Structure I
Amino acid sequence: MALPLEGITVLEFSQYLAGPYAGLRLADLGARVIKIERPRVGDACRQLAIKHLFVDGDSLLFHTINRNKESYAANLKDPEDLAKVKALVKHADVITHNFRPGVMDKIGLDYQTVRQLNPTIVYGEVSGYGKTGPWVNKPGQDLLAQSVSGLAWLSGNDSPDPTPFGFAIADMICGTHLAQALLAALVRRQQQGIGALVEVSLLESILDFQFEGITTYLNDGEQLPKRSQVAGAHTLLEAPYGVYQTADGFLAIAMTDLGQLLELLECNVTGEQLSQPYEQRDAIKAAIQRRLVARSTDHWLTTLEAADIWCSDVYTYATLMKQKAYQQLDMDLTVSRPNGASVTTTRCPIQLNGDKLRSDVAAPALGNANEQLASEGLLDD
């Protein structure tokens, strides 16, 4: 299957997660993504381990987010290596980096310099908090971005403690925004023959991720979001929305006819409470919780689904992967290096014309494309 970005070359100076996540998606869509890495050490993510898991000398996290790419090892402080990289820039369509403001200027690969080498380049920059302002030098890291953005006060039940997301949501959302913007700039380049400077930041992306909450705050008297005391889920939605404990597990209940649900559960809720499903949500949820904990999850699913109540079990990875619904998605993907080292991960979630996008090419060994790029003449000025 011909992929839509075949023929597009991306030079990825980005490290860690946000920029490489955008590169991963472009690679899935057919682009040739070449990581520009430091000799000997490479992308710092190669040694950033999750659960201290490594495969073939590189962290499992690096393998996860850099599959289907190539690697060119170059010392950007060495004039000879830098000249080869600048030659490669002339053949590129896209460049991404997430260095702190000013670093690429010192190297001589900032946007204004690069566009002299390649006038139609699409140049993407990732920062933590933008290029100006009091936080410009603050470390651009996912947990820190979550923490200053207000996000940590939205998850879990109401308590004095903030609850950050259990994965790198700011990085993933920022990488998604970067990919969207790069693709839009490539479309315009195709139509008008001009390049673009694309800028995204972790903070702006995680603020946009919260557009519901922030918009509500700004238009509702600046009242802070308040988490439910029971069955916490969405801070802005009324009862019964939330996750409840049952006799043997948990049950999620989404938007539904509250009166019908309460009747099915034989809950004792006052008319005043029923008329104020948001203001009285804690009392209503507590009444629902008292009923649900008496019977099994399967019992309640059978009862509620028959009445078209929107609800579901709450799976772990282990229980999810036993479900036919998961298995028919064919999400598991095994990628391998030429030496046989392999990692099982997830495929691209996009389908094109009914075809799932799959590639069994693993994350690159450091410098694996140096000889190939030289043989193609792409390093000659």
Structure II
Amino acid sequence: MTHAHTTAPRTEVDLVLAGGRVVTADGVLVDAWVGIDGGRVSAVGVGPAPSAARTEELAGAWVVPGFVDIHCHGGGGESFSGGSAERIATAVRTHRARGTTTMLGSLVSASVPELTRQVSGLAELVEDDLFAGIHLEGPFLSAARCGAHAPELLLPPDHDSVARLLAAGRGSVRMVTLAPELEGAVRAVGQLVDGGAIAAIGHTDAIEEQVLPAVAAGATVATHLFNAMRPLHHREPGPIGALLDDERITVELICDLVHLHPTTVRLAARHAGPARTVLVTDAISATGMGDGRYELGGLRVTVTDGVPLLDGGTLAGSSLTMDVAFRNLVEACGLTVEEAVAATATRPAAVLGMEKEVGRIAPGLRADLVILDERLHVRDVLRRGEVVEG
């Protein structure tokens, strides 16, 4: 008779973060702990922490979900349109070190054949889990509100071009920004949604009556609300009024305090509420690199005091990271830490359909966590339970 060998059940988890202020969906837990096992959150509690293979004492530091950035062009001197996997990984690492554990890679306008080539290459990296998907910011934008996009590259969305770009992505094109007033735009919104992508409205000179049909067709995101849009007017609300006031629309806000005044951020975030407000960086390759000369979609950009500008003075993205956006929202704009968590993690995760994986601190979700000191500066970042090296 043979006897089977049995293994005693594990009584410890891999890691416990103990004694922190943990922001959960139910509020802030003080003197709390987070258990991590196998790259996921195993439990969250208050008071004495359970035994673990490793325990890190937080001494009152904040624990928030890893940031989710749905609009980012690059960082560390590199951009998502830059080609090689190594160069794109540099951009991703730059933002991960500042707490962004999930992100879309945004591409600026180019010809449809060139964008198809870029998307096809990036799709492999999405499949390898380097980042969560691709955002096409163009070329279906308004020349009147082109911002830092070369106007000669902009064109109305036709069925074949949209189909080519979606096919090149093999499911990795997660969002496409377009101007709803362009010929074929409302039809393209339906095509994008049917193809599994988020249709976003931005870089638009539309009046309200041109925005509403695109929303009815399934557009759900406002790309960097206020920026590169017809301004809000009391007799013509335009895209800003229409999108901010529609409960179906999640609004992106660039909270670098350059693109938007703190009062503007506060007004928009208060009106949209935590269920519809998302902070984005719109960061370019200059992020993390300092002042100097850079390039964005073939256009020359000069960064001075951290602000990227085209030669004509137009803002060209930002050098923002999500930890700074988080801090700005709390300290300069007067929102709470819980509201900042919703805008930097919970809501953007839901926009991407990833709310069962990331965006909250809860058992079963990925252990993507940011530890912030009392001044809301990054102390540590964990992705899938592993410390991200700065």
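Where a number appears in this text, it was derived from the coordinates with a stated rule and is not lab data. None of these values were measured; they are calculated from a predicted model. Cβ atoms are built from the backbone, for glycine too; each structure is taken alone.
Things to note:
- Given -7000 for helix-only ellipticity at 222 nm (-39500 (n - 2.57) for each DSSP H run of 4 or more, over all residues; to 500), calculated: source structure among I, II: II
- Structures I, II were compared on mean count of other Cβ atoms within 10 Å over residues 198-205, and the highest value belongs to II.
- Of structures I, II, the largest value of FRET efficiency 1/(1 + (r/R0)^6) of positions 94 and 230 (r between Cβ atoms, R0 = 41 Å, to 0.05) belongs to II.
- Test item: P(r) over Cα pairs in 10 Å bins from 0, in percent, for residues 206-285 alone calculated as 17, 45, 28, 10, 0, pick one of I, II: I
- Parent structure of the calculated result -0.63, given that log10 I(q)/I(0) by the Debye sum over Cα atoms at q = 0.14 Å⁻¹, for residues 62-149 alone is the read-out and I, II the choices: I
- Which entry (I, II) yields the derived value 75, 54, 43 for Cα extents along the principal axes in Å: II
- Ranked by distance in nm of label points 7 Å out along Cα→Cβ at positions 14 and 326, structures I, II are topped by I, which has the highest value.
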